[in-house]
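Listed after this line are the structures, all set down as structure tokens.
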Structure 1
Amino acid sequence: MKVIELKHPLVEHKLAILRDKKTGTKEFREIISELATILCYEAMKDAKTYETEIETPIRKMITHKINENHYAFIPILRAGTGMLDGIINVIPNAKIGHIGMYRDEETFKPNVYFFKVPKDIEKREAIILDPMLATGGSALDAIELLKKEGVKKIKFLCIIAAPEGIKKLEEEHPDVEIYCAAIDEKLNENAYIVPGLGDAGDRIFGTK
């Protein structure tokens, strides 16, 4: 499995602000979006381009563009939507799907309540968005749902990943690439990432 952890002083700086419990909702949202943009650039290093002719203020030239319709970005509700603005800034014409899940507070397992993706999803590269890869349960369910729809290439973008979640994806779906801003130490008894940043959804939407 390919696991890419961003190693950059600016990313580390942004993460330090993000993790701080004193950081307010507005700044938290902005940094989640910024890190999503950086992750998107990294995840699309292998994007295929096509030749096209344009005219600069000086002369005509042959250059390359990406076919934005080749991609679908799939946030896992609700926290994953916090990464969307950063993605759309980079690929404004990309199609967006949604997968709704909630975590059972006793079993820590995800339950799917909503699934809506572009009708031709099987022809696209699907990039799943979720700020936290903790137990890996939500990620596994999302990947399995997309594979049932015929998707062949899937990437998973998150801000912070736990070793337990990475291991689970590696065991079940070694073909899925993971891109994260940081790999943390472990999960605690409540399945929260340590040191982590708390509940990403609550901090994005100001619900706690």
Structure 2
Amino acid sequence: MVVGLIAGGQKALTTAVEGAEDDPVLGAEDLKTISLSAKDVVVGIAVSGRTPYVIGALNYARQTGAVTIALSCNPSSAIAEIADISIAPVVGPEVLAGSTRLKSGTAQKLVLNMLSTASMIRIGKVYQNLMVDVTVSNAKLYARAMRIVMEATGVSDDTAESLLWKTGNDVKLAILMALSDVELQEGRDLLTETGGFLRKAINQKTAKSRKS
């Protein structure tokens, strides 16, 4: 769902790959490798807003019809002119001249957090202010799932445990069963019909109950 690309590939996360960011063709090639399509959104990240790798990637993304976003700390940057949307927090001079890993890096991380959080909300992974698409893969996440079900529904810990057992640790389904008094299969059907949006599923069940 979210793919991170960096000039020089995964190796560049731990070892500098000198010159990789200076190649605009490489940016385009990396997007071709992941089969970018018009259904995708590409966020090009460069503090200066002029990194060739990012420019090449954004130009290719526009050719494919993907939505493009430029994230830099320079409102008048080259990538701002290419992209459909420009996000450019102005942080002022760095405390240590010559570095873009201080205020600029922090500001861009905050923007990316906002983009990812808003995206998760818009695609139905949140109910109220709770993350309800939790994948229960360890004890810590099971405890989190329990708390989420209890907070969303007001049920006891025993009831939350029973609901999670019935649903195979499906938090959304457990909440729906508790709030809408539906059986397992009906709950699954409602979530399927509403594209996985818990609130829509609850509202749809309420509407059906009123009609009947």
Structure 3
Amino acid sequence: MSALGYGARKALKLGIGNIRFAAGEALSSWEGEQQFHFIDARSVSPNLLPGLAERLAPGGLLRLDVAGKKHAEMLGSAFEFGARQAAGSLQFARLDIIHGRDDACQYLRQQHQFYDLSNCLKLISVAERGGSSADDLEAAISQLGLRLVGQFATTDMQAAYRSICSSDPMLKNLMLYENFMAQNPAQSGGVFRLLLHKPE
């Protein structure tokens, strides 16, 4: 809601009156099967992509954040370890994960969301949904007739990626990016942050 408020204030300041901002379930029954020119769908399951593509107007843009498969698997392994040890208590599970020595527990401790309870629950949701591989995403994007414009990334992360993969300045090669995520989990967060375009 804060992002929508910011957008509405900007539109008002610029005197733009032909934009409607809306928040809600992306695939709920909007009146008249309405389509949107921009959809910001972060932290969704990859299987929602076809429905989101239908809601996108021709010429529109879709921001989609999808957890990488390896990221989701590592989170899942760490939470399974904690659950086995803790008899169903998330609080005790987190304590066990903090002291766990395996790679998955170390990986989970690198996620800043792990230390806040509500965000920790979001990480559990990511682990349960599973992630998506670069192959799966490329196939889905192509099948739906969408075009990958590039990926969102911080300036530092873009610089790190471009020093390794200088041939892909817009972070459009999902295979290369998937390898980068595996080698740099802290910078990438293990997530594909895609900007997709629907041709007119």
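Every read-out reported here was derived from the displayed coordinates using simple, explicitly stated rules and does not represent laboratory data. Here the structure is a predicted model, which means the values were calculated and not measured. Cβ atoms are built from the backbone, for glycine too; each structure is taken alone.
Determine which structure produced the value 43, 19, 16 for semi-axes √(5λ) of the Cα gyration tensor in Å, calculated from the coordinates; the candidates are 1, 2, 3. Computed on structure 2. Tell me which structure, out of 1, 2, 3, gives 0.35 once FRET efficiency 1/(1 + (r/R0)^6) of positions 118 and 142 (r between Cβ atoms, R0 = 25 Å, to 0.05) is calculated. The value was obtained from structure 2.
Looking across 1, 2, 3, the calculation of Cα extents along the principal axes in Å, for residues 62-101 alone that yields 45, 16, 9 traces back to 1.
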